[in-house]
Structure 1
Amino acid sequence: MGNSHRVDGRAPVHGFYSSSSVRQLETVAALSGVRAVAGMPDLHPGKFGPVGCAILADHIHPAFVGSDAGCGMALYQLDLAPRRIRVDKAADRLRDVAAPYDGDIVSELAAHQLAPSDFDASLGTIGGGNHFCELQAVEEVFDTSYGIDRDRAHLLVHSGSRGLGHALLERHVADGLKPLALDSEAGRAYLAAHDHALRWASLNRQLIARRAAAALRCEADPVCACSHNCIEHRADGVLHRKGAAPSDRGLVVVPGSRGALSYLVAPLDTAPSEALWSIAHGAGRKFDRSSMIGRVGATKSDRERLARNPFGGRVICEDRALLAEEAPEAYKPIAGVIADLEAFGLARVVASFRPLVTVKKIAVERPRKEDRR
């Protein structure tokens, strides 16, 4: 059982983490109609509420989903042996995955029965922030029953709905952070747009993986995938996940920073109900983005350090600010998060992976004035 407490008659807060940062959880728990809140081991403060939590409420709260509805992870197994991978050569091939997608977006949308939107030019792209596409090698297999082959490389994609999700939240917070009734016109409109964003984000991750596999000249077989920014309508209320992975849909990948291992975990059926059918989705930030500027990456030698990881792998990030904001030092140790998941009876580890090449962002050359004319 996690750390549970009730404050001033508010909905109970169930914490499955070993650090502080509960103030935002308590603020959320004080809102009318909120039934329960569960903080995960990767809990950290966010703009409209905590990241790394699940919230059960009577109404829809778009802010609890955030500005990237559908953001999630997808793990693939490649028919490529890690021993055959030359990291620098693989990095050169994967670099273009950070460029705009030049495929047939209209056909992709039609094939997945997705209505066109104003943001479809971003389909098949990673995006900024903490999003990435990462080539990995298996570090250790703890449970062989799930078919994880240490002689095959893996690909982890973390991305979301890009500008589509951002516009969705902006429409609903323009007049304040108001909850929406499930049976209201506004509530139904939000859910329809939310579901579209989730399907769009899922296709986005599939296209990124397809582009990466093509660059590496291999095939990619899905291992697991899920969204960790989403709403789920359950019999006992509206379950919001903001930076929390579902624990009732099979395997979940929990990545560390770009300089740490990632873990594949199997959620446990015996997990306490107070966890709200959710587990951690990553390492969680230790320092916010603005505080990382100047903390690391100020010198050329430090930037060169950040372009490599401790395992001898490469980091492709040609945005100097983003390189610092997403430095490994910005995140909590992933080993602690995984230890908490196990200690609180939420999941068991299936395998761990080390990063070989992490693709984030490249510098896209702007057209000259005469070219634009």
Structure 2
Amino acid sequence: MQLSETVKLYMTREQNSLITATMAEYINTVNSLVSVAVKGTSISNYTTADVTANLPSALTNQCIRDAKSIVNKYDKACRDADRKNAKLAKQGKNITVTATLPVLKKPCCYINNQNYKVKDDYIEFPIFVNGKSKRLSVKVSMTDNQKFIFVNSKLGTMRIVYKNNKIIAQIVYEAAEPVYSDEGSVMGVDLGIKCPAVSYISDGSVKFYGNGRKNKYMRRHYKYLRKKLQRAKHPKAVEHINNKEQRIMKDIDHKLSHDIVETAVAHNVKAIKLERLTNIRSTTRTSRKNNHSLHNWSFYRLAQFIEYKAKLAGIKVEYVNPAYTSQTCPVCGHVHHANDRKYVCKCGFHIHRDVLGAMNICNSTEYVGDSNIRHTA
């Protein structure tokens, strides 16, 4: 399987200027090639001789490959739109679906594994200087674990991109597929808003993760700041605040998923079961109080983080039907709503509602297919 590692570049002013210019030229070249292809000229047989760009031939070749990929995806989107339009026309609906042509906006560049080297605390890659291709050696910050990975793994494409206004390198590498065990416990994880996550393990262990009230407070706080800045007509500040909120919430999800998988490893868990929460926003009862939290709830991202961290630990992730997991009594099977956080059944069974959900998820055999989630940089 493919994973990626991020390293920070420590550049001189001259190197920063050269790399920034290369990134801008890269996306301009890709966008130009896509534009040529969309206007009717085939780029399928293009080589570096057909492209005029202030880039080394290795990067120009990568531009051609990226442009071909974008054009193929756009052509597929156009075909899908045509099929949908034909279907809508048969239904008598006056709606037209159109495909959007992807355009690269954020400066970046991709370099394949044959054209860069990771050596000691430096990365070497080709760059255009005064009309000639030269290899640039840039100092980077790497952990001992990253150095071990880069020396002992097959490296893939390197992407140079901006992150938080700093230029970084993201390096893809091949990692061994995990070996899953058939022996061990099973963990059910219930994801929610008030309680971000609750786990129940078949050995009887229960654990709560995160602070839902703190998360809701932060969302309300940043929503208030955005409204205030929107009234003052500061769009850049609004975007900055929104990005800051997303970084905080993403960091919280990383920590939650790490704790969940760490607990699973400690209890010798062979499989983690999650609810398949597709269309949860349209099927959940909403109110003025929780509507904003529901629509900003990153359940898919948290599930994604849990899955790829579990995979690295050799633990399977399975998805089950979420229907009535917080309403079904595991003793008598009676289905009814809980009174706020407390679930009390007529048979005498009582438990915290979210623990009940995790318990039913753990015991569920109503699987809804394998996950399509894959980790990306």
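Quick note: the coordinates plus some simple rules give every number you see, no bench work behind them. Every value quoted in this text rests on a predicted model; they were computed, and no experiment measured them. Cβ atoms are built from the backbone, for glycine too; each structure is taken alone.
For distance in nm of label points 7 Å out along Cα→Cβ at positions 90 and 354, which structure out of 1, 2 has the highest calculated value?
Result for distance in nm of label points 7 Å out along Cα→Cβ at positions 90 and 354 over 1, 2: largest is 2.
Can you rank 1, 2 by relative contact order in percent (Cα under 8 Å, 6 or more apart) and just name the one with the largest value?
Going through 1, 2 one by one, relative contact order in percent (Cα under 8 Å, 6 or more apart) is largest in 1.
With distance in nm of label points 7 Å out along Cα→Cβ at positions 210 and 226 coming out at 2.6, pick the structure among 1, 2 it was computed from.
Values: 1: 2.6; 2: 1.7.
Matching structure: 1.
Figure out for me which of the structures 1, 2 the number 207 belongs to, where volume of the Cα convex hull per residue in Å³ was derived from the coordinates.
This value belongs to structure 2.
When distance in nm of label points 7 Å out along Cα→Cβ at positions 178 and 330 is calculated, the result is 3.5; to which of the structures 1, 2 does this value belong?
Computing distance in nm of label points 7 Å out along Cα→Cβ at positions 178 and 330 on every structure in 1, 2 gives 3.5 only for 1.
When helix-only ellipticity at 222 nm (-39500 (n - 2.57) for each DSSP H run of 4 or more, over all residues; to 500) is calculated, the result is -7500; to which of the structures 1, 2 does this value belong?
Structure 1 accounts for this read-out.
Supply the structure label, taken from 1, 2, corresponding to mean count of other Cβ atoms within 10 Å over residues 106-113 with the calculated value 12.1.
Source structure: 1.
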